[in-house]
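The following blocks contain the structures, represented as structure tokens.
Values in this text are rule-based calculations from the coordinates and carry no lab data. Please read all numbers here as calculations on a predicted model, not as lab measurements. Cβ atoms are built from the backbone, for glycine too; each structure is taken alone.
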Structure I
Amino acid sequence: IVLVGEGDHFCGGGDLRRLAWQRGRPNQEQAAHLDVLHDWVMAMHDAPQPVIAAVEGAAAGGGFSICLGCDLIVAAEDARFVMSYVRLALTPDGGGSDSLARALPPQMALELLLDGDVCDVARLHALGVVNRVVPRGEALATAMAWAQRLAEGPFDAQADIKRLVHAARGRSRRAQLDAERDAFVRHLHGEACGAGIAAFLEGRRG
């Protein structure tokens, strides 16, 4: 799955005019809007396929949060990222605080969230948040090529790898080892693994 913005930017975040109007509405109404967004973020998290963000231009506020909710990120060399919530006296939505806390030391996550400054792609790449940096205009093509290569791989094994990684932080080391054991044994006796081992051995014999 490849997620890309319409136009020159990945996503500029929330509509400030709508948020200003929403201030006069019941709290439950805005909470319901956020629940829809958060259901979408969870759908990406729970999808068995890897979700790749292809980022051109800006990923701001909720757009940055959505980007972080993807499994892999390809970004143009001039892409810009900003957690701008604090500049409006707001707190993050879309899983932004969770994603940054999982990806970075707390000091770095807090810097991005408390300062609300623009962060360039080179820094996020150095921090390990962005996987690949490409020339401007090539993020989508690169992400699509990566997605195609992944789609040619063993779907069930990839899905379990994604589940193992996402579940690891909430488990003890022993529980994670048990989960790895169960997945390994299950896939070892699957058809895809049998074909992969046979092809590898045949290639070595050749």
Structure II
Amino acid sequence: MSIILAIESSCDETSVAICNNGKITANVIANQTIHQNYGGVIPELASRVHQQNIVPVIQQALSDAKVNKKDLNAVAFTRGPGLLGSLLVGVSFAKSFALGLDLPLIAVNHMHAHILAHFIDNPKPSFPFLCLTVSGGHTQIVLVKSYFEMEIIGETLDDAAGEAFDKTAKILKLPYPGGPLVDKHAQLGNPLAYKFAVPQIKDFNYSFSGFKTS
């Protein structure tokens, strides 16, 4: 039996999950509303709010999973990529927490975690497979050969898809987070009303900055 406490703090959400023998028995997320005042995530503010949230979020996750910290077998944490200050809060807490309980640490790549999340539930993919990762500042096409062997075969050369949505929303003066609002309004619009240039990008790469500015 293996019980792992997992900490994610790569951007503006403090998230803690408890994985009990391969099953997620708790998943607590603390959002940060302070960034609504600025139309985007402010890294310095994000790291400060992570410091405020991380202890109560961990306590809530342990309570939801009905486990004691002494029952844990390991501590996992996001080591990157992400906002440096935000990552530092999660990494520092994970290291001190694990040291105090004499538990092993599991460093997790943020983007690999998105891909491997497909294995939490059924049906599970078979190797090799292609995965499109669209997460915050990343948009990639990844050839997944095994749990630990992955190759990026295409990615954005400028803005990630999420960044393009959020920056477009800011130009349109929509409230943050504006990405979902852009998508919502687009569903009601006329797809032929404007003609956008088609990016001339080689291979499997792509570009979103032109769509944003046009």
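The table below gives the values:
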item: Entry that produces -10500 once helix-only ellipticity at 222 nm (-39500 (n - 2.57) for each DSSP H run of 4 or more, over all residues; to 500) is calculated, selected from I, II; result: II
item: Read-out distance in nm of label points 7 Å out along Cα→Cβ at positions 45 and 157, computed value 3.4, structure in I, II; result: II
item: Entry that produces 2.9 once distance in nm of label points 7 Å out along Cα→Cβ at positions 61 and 165 is calculated, selected from I, II; result: I
item: Distance in nm of label points 7 Å out along Cα→Cβ at positions 77 and 141 derived as 3.6 - corresponding label from I, II; result: II
item: Answer label among I, II for the case where mean count of other Cβ atoms within 10 Å over residues 13-20, calculated from the coordinates, equals 13.4; result: I
item: At a computed 16 (relative contact order in percent (Cα under 8 Å, 6 or more apart)), which of I, II; result: II
item: Of the structures I, II, the one that 8, 27, 32, 24, 8, 2, 0 was derived from, the read-out being P(r) over Cα pairs in 10 Å bins from 0, in percent; result: II
item: FRET efficiency 1/(1 + (r/R0)^6) of positions 101 and 125 (r between Cβ atoms, R0 = 35 Å, to 0.05) from the coordinates reads 0.55; which among I, II; result: II
